[in-house]
Structure 1
Amino acid sequence: MRKNARDLGIDPQRIAVAGGSAGGYLALMVGLTDEKAELGGDPKAVISSKVSAVIDMYGVTGSGNYAKDMLVNFGADTDKVFSPLSYVTSKSVPVLILHGTADKTVDIKQSRNLEEVLIKNKVDYNFVEVVEAEHTFDLHPPKAKGWKLSGTFKGQAESRMSNDPDVKAVVVEFLERTIGK
C-alpha cells in the first residue's frame, strides 16, 4: 500500500490494520512488531511496513492451547516469540480492542491481558467489551446488549458505556483520532 500510495490515492503515513480472531492476532503482530527481521520482516526493505494504528477484534494474544500442535518447537521461548504481548513498548501504535463477553472461542482474558500490557507501557488504547457478543461479530454484533469502553488516549483516561450494541461509531472515532479523517 505504501509503495503504491499515489496510485491508490492514500496517505502512506495514515495506514491502519484490522482483523478479527486469527486476523486480530495478525493485525497485532503487524502493528506491534514493525519490521523485525526475526518474524519474517525484510531487514533490507526500503519501504516501511509500519502502520499508524491497530484494530484487534477478539484476537488471540497468547498461544495457550491455540495451534500448539502447529508451532515449530522454539523451546521455552515459543510463547514469547509468538505473543503480540512480547512486542508492546512505550513506542507502540494505538490499539483498539473489541471483544465479546460471551466469546467461547477466544477467552476475553486474552484481550484483558493485552490491556494490562498496554497500560503498563503507557500505550494509547481503547478496550470495548461488547456485552453478550459471541465470537466472530462485525460492527453490528447480533445478540449484543451494548458495550463498555475503557482506555487511555494522550494521557487521559476514558470510560463510557452504551446500550446500543453497534460499535461502528467507536471504530470510526478511533480511526479519526489515530489516522485522521
Structure 2
Amino acid sequence: MPWKATSVLEQRIQLVLEWKQGVHSLAALCRVFGISRQTAYKLIRRYVTAGNDVRALEDHSRRPKTSPHATRAMVIRWVIAQRRRYSTWGPRKLRLTLAKKHRGVKLPATSTIGEILKRHDLVQPRVRRYRAPPYTQPFAACDAPNQVWCVDFKGHFRTSDGITCYPLLAS
C-alpha cells in the first residue's frame, strides 16, 4: 500500500473542518497536526473572516506592503534624465552632479544608482574577457634538468673597457 501524500493546504482544510465539528479540543488538534496553537488560531481566524472560504487557507505573500527605504520615483526620474543627457557618465559622477543640483535631497548610494541604470537598460554590460590557458606545449616533453636551453636577450650592453656590444649584430 503506497504512502498517502497530502499537501499543506489539504492539512489546513482538514484541521479547520475537524475544529468545526468540535469533537477534539484545539490543543489536541494542534498536537495531531504538529503546529502551534498560535498558528491554528491564525488559520481559523482567516477562514472565518473570509466567510468560511477554504481559499483563505492558502499561503499568503510574505512580501512587505511598503518599503520605507525605497528610492523615491522623483529621484529615479532625475537619475534617468541625467544619464540620458550625459550617456557616458557613470553612477559616481551622476550622484555628484545630482547632489550639487539638488542640495538637501537625500540621494541613493552609488551602487543603487547603478542598479537604477541597469533596471532601465541604460548600461551596456561589460564584455567578458576569457583568459587563455597557460601555454606549456614546448616544455611538455622535458622531464629532466638541462634538456632545454634558452637565452634571455636584454639588448646591447657596455663592456668593461667602455665599448658597446650589440650581441645580435653580425660583425
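We did not get these values from a lab; they are worked out from the coordinates using the rules stated. What you see is a predicted model; the values in this text were computed from it and never measured. Cβ atoms are built from the backbone, for glycine too; each structure is taken alone.
Thinking of 1, 2, which structure, once mean count of other Cβ atoms within 10 Å over residues 51-58 is computed, gives back 24.9? Label of the originating structure: 1. Across the set 1, 2, relative contact order in percent (Cα under 8 Å, 6 or more apart) reaches its highest value in structure 1. Taking 1, 8, 16, 20, 20, 16, 10, 6, 2, 0 as the value of P(r) over Cα pairs in 5 Å bins from 0, in percent derived from one of the structures shown (1, 2), identify that structure. Matching structure: 1.
Suppose FRET efficiency 1/(1 + (r/R0)^6) of positions 11 and 123 (r between Cβ atoms, R0 = 30 Å, to 0.05) works out to 0.05; of 1, 2, which structure was it derived from? Matching structure: 2.
From which structure (1, 2) was mean count of other Cβ atoms within 10 Å over residues 43-50 calculated, if the value obtained is 10.8?
Values: 1: 10.8; 2: 15.1.
Traced to structure 1.
When mean count of other Cβ atoms within 10 Å over residues 27-34 is computed for each of 1, 2, the one that comes out at 13.2 is 2. Hey, helix-only ellipticity at 222 nm (-39500 (n - 2.57) for each DSSP H run of 4 or more, over all residues; to 500) derived from one of 1, 2 reads -7000; which structure? Computing helix-only ellipticity at 222 nm (-39500 (n - 2.57) for each DSSP H run of 4 or more, over all residues; to 500) on every structure in 1, 2 gives -7000 only for 1.
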